[in-house]
1. Using the calculated result 2.0 for distance in nm of label points 7 Å out along Cα→Cβ at positions 102 and 262, pick out the matching structure from I, II, III.
2. For distance in nm of label points 7 Å out along Cα→Cβ at positions 110 and 270, which of I, II, III scores largest?
Structure I
Amino acid sequence: MSQLIRWACRFCGIAFLALSLSAGAAVPSARAQDADFQQFVQGLWPAAKARGVSRATFDDAFRGVTPDARIIALTRKQSEFVRPIWDYINGAISADRLERGRKMASEWSQTLAAVERTYGVPKEVVLGVWGMETNFGSFTGSIYVVRALSTLAFTGYRGEFFKDELLTALQILQDDHIDRNKMLGSWAGAMGQTQFMPSSFMKFAVDGNRDGVRDIWGSVPDALASTANYLRKNGWKPGLPWGFEVKLPQGFDYRHVRQGLSAWAAMGVRRIDGKAIPRAGDASLFLPGGARGPAFLVTDNYDAIKSYNASDAYAMGVAHLGDRLSGGPAIAGAWPRDEPALSKEQREELQKRLAVLGLYSGDADGKLGSKTRDALRNFQMRRGLIPDGYADVAALRELRAAR
């Protein structure tokens, strides 16, 4: 039986179990589903033992745990991948979030300054992650992490990734970093003030307040320092901005994609805020709304933010929220709101058509990231179109006409 079929069968069973329970029915398939899950859990024991997890910790971690039928549905509704980027950013930079962010920035100003000195990551970027992940700690998740991860691992979602995260979560419990009843997080198993996966906790969590404990759940200094440590170790370059909004000169040649910041300035590219473009470092032109929308130059530090979450919408949300909290202006360019957004099916079709042309080798999952953008840009150059890499109805129409 293929992994996809196993996944489908397991998910159908979970969904049916939830429906049956809601209807008050007790059916044999529910018992079979539970037995299948328990067999999966017991199959984890050798790997958990090899990681130093005791039998007592293992049994306590899974005590009363059953699959959560709601979780798989949530994997299909990740807003950073399915909403237009301008809607996502507007939701992220709400008046309420800005107000709370300013209060938290003031309350934790000394901690943020110390974190910036230690790790070289600007406080506004750390604030942006904190705000995007949990609205500055106001909601860190309510799902037992072991249940979330075991549901995802059991269904086979994302292969071995969630199984490994589950085993790492057991190690965290074994090492007494957090009590079982307090190990709460998101549907994907992300935990704490800035939503670390278990593996990220093990690699990047630090003791920010120097009390001998790495507590990303209850200690704001630990969470903020851990976030900065994560970004620094994932490529953040001190002294380099993440990027900035720019105005492109008349007759701009969109074939230019990446070059030195000084070269962009020499071409007549100017910052919207009127500040000078830094001379050192490279930057890429990013057009999240196509040639008609706002234009940005983004540096390697933008990619460091994306290491936290691969979505461009998320990275722009973090970056722009941080800028606004430090007194920066709203995005000036107009978004192409008059154009209908592609449906998920249309986005998948666009990726498949790019693949047929030999331009795209990723999954046709409808999640439009840098690989899709680069492939589309190459297609547009072949067709003599503006190579902005923007996936819209016009781009899909051109792909349908291509032979």
Structure II
Amino acid sequence: MTPGAKRGKGRPIMNETGSKRVVVAPNALKGSLTAPQAAEALAAGWREVFPEAECRLIPVSDGGDGFVEALVAATGGSLRTVEVADPLGRPVASVFGLLGDGRTAVIEMARASGLVLLTEAERDPERTSTYGTGQLIRAALDAGCTQVLVGIGGSATNDGGTGMARALGARFLDSSGKELGGTGGELSAIARIDLSGLDRRLAYTTVRVACDVNNPLTGSEGAAAVYGPQKGADPAMVERLDAGLVNLAAVIRRDTGRDVERLPGAGAAGGLGGGLVAFLGAELVPGIELVIEATRLAEAVAGASVVLTAEGRIDSQTLRGKAPLGVARVARRHRVPVIAFAGSLADEALLVPDHFDALVSIVPGPQSLEEAMAAAGSNVQSAAARAARLVALGQTWR
């Protein structure tokens, strides 16, 4: 257990009731545990030492993998299955979450339009489309939702959100008036955008997007240049895709009055971030902020005695808006100590004492990555129990 190098002025020290009121808010441990599974394991370990502990489990996410499950579990919601088109237009079973309030849907675009649905040989951002993501949004509207939260990590696409918008009734026309199919390869041919057929329910629906990158739509830091290669684009294709997005941005400005080309985050998910803003009037928000609001994490933390959070690795990237940092900031606002657990603690992890009161390694000793991932559940539980024993020891010394 690694304590912070120094405690910030006025930082809280857990009192003896800390063993009884615990908020458990981990991220997923990618490849081994979902956020709900990690929360269960942390709570079980804590209760080994403090069986009377009142553990409030609030799994979290920063908008990537596990976004749906974390929010559904934290709000007592449910999963809905729906058939949509995959990035190449083939039918695939997908899901979206209906949160506990009954009117908020949560969607991961990767469940319909993600790289995970393609083989490496099938990756081609000139052919892929976000049409299936639009179908998920339409399914949420059919379920009566008036708020849609969209996580946009892991995309296989570079269509600027045109496929998504087509699934919701938008039309993209070339110079001869022919309707285009909403793929990355057709962006340069777009001459006009017709939103008159857009699903009317969207006018009464709030769309918020979990977006944790600042890439603009176009240019050297844009969607095609930065993310195109991992989706199968060679240098020549990257140039074509970027030129297409430049054209799309110009047509969007003229036909909708919205300028998204340099908007931070517009380049996320192959331009889907910009497309959601341009075509649906969406708001781009850091993913953990959406999760904190939807789960009412601050309400749970207020008055708690300790917060437990976790993720696979804590390093300098954690300070760039990852889920544990968001949890820690909420805890600090309410003067509640927070313990962070991680499968891997980088050397620079010690540079974050102002955010976490203690850092705990999940892995108990030398293990291969395969062994650590296979034993993740028991390792997390054991780590939580170790931390709880130290807390109990500290209480006996007062």
Structure III
Amino acid sequence: MYDAIVVGAGPTGSHVAGELANQGHRVVVLEQHDKIGKKGCCTGIVGRECVERFPVARLAVAREAMGARFFSPSSASFTLQKDSAQAYILDRQAFDEAMAANAQKLGAEYLLSTKAKGVTVDGGKARVEAESEGQPFVLDGKVVVMASGFASGLPDSLGLGKFGDFVMGAQAEVETKMEEVEVYLGSRFSPGFFAWLVPTRQGQALAGLLARRDTKAYIEAFLRYLKYQGKIASPQAPLRFGGVPLKPLRHTSGNRVIVIGDAAGQVKPTTGGGIYYGLLSADIAVDVLDQAITGNDCSARALSEYERRWEKLLARELRIGRWARRAFERLSDRRMERLFRMVQDSPTTDSLLNAPDFSFDWHSRLILRALWRFGPRVVVSLVWPG
């Protein structure tokens, strides 16, 4: 019997697996794809804190970003930029591969082309029903770590809840000569959210967007626009789609079960980015699981410490982010244009971005400070009829 069965070989799953294995526990990782990193539409942008705290990420950095150029609904634009790198664009496949290689080096076992079909908890063990190349089998463990992403449905099958708020993402890898990160606002391409063009390796970029509906139609229109503007070589590119949770699950732990990363909804509501928050939560999970496995107590009560600790770290950040997300989704293009020009013309913008504690990863500081600095004008732009 394994000490821990980890479902999903993304960054959070591999991080938990490697750290538990390094502490002497027997760990296996189940990955449904035949190759690590073969999935999803994540752009892979992380901040400096993530790269410094999790050094494996530096191995997969494709490009540093000093800033970004923002486009309003009317195509007006301005650039926000600092003298040092504010974010790092990861090669997601290389990142996932590096995290998995590190976990294997530390002693974790990996089973590729293996899909977890169901999880049951019975007495002193958790059982995972799995399938590999059409052949069913079962694995028993003291605990199951669900790092299975947005759409697995496994947490809901155990009564931990389902996502009540989410958005669909779409992304394509395109050829480009652009060197600057670009962000597009407005209903033309991404109503209530945003679209992006993010250069990665030389001559390549990721073009994508978030949308609550008609995601395929919006991404196709966005790619045609980028081609018309001469920013990409062709609008014809393979599309990848994926769900992005905007609110955590009702419960992220139970009897012999812990949920982490995107599967738990540990994602920034403002941008949909989940790598750093997922890894921070994974660190907490490792600490709680090590004590639970060593003490032979993987009960719901023992594992609830994980939920308490990650919520203490992230709950306020996620709550303020969701408020900002809801406010942003209510903006008409006209209101957004008004707010865009307000931010563009105000000297306050530079002071906010150049504040000593400005962080790419902790958005609540910027949101609250912006409300304090801009004051009633921001509120008027949000609520005045457009």
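1. Label of the originating structure: III.
2. When distance in nm of label points 7 Å out along Cα→Cβ at positions 110 and 270 is computed for each of I, II, III, structure I gives the biggest number.
Readers should treat all values here as calculations from the given coordinates under stated rules, not as data from a laboratory. The structure displayed is predicted, hence computed values, not measured ones. Cβ atoms are built from the backbone, for glycine too; each structure is taken alone.
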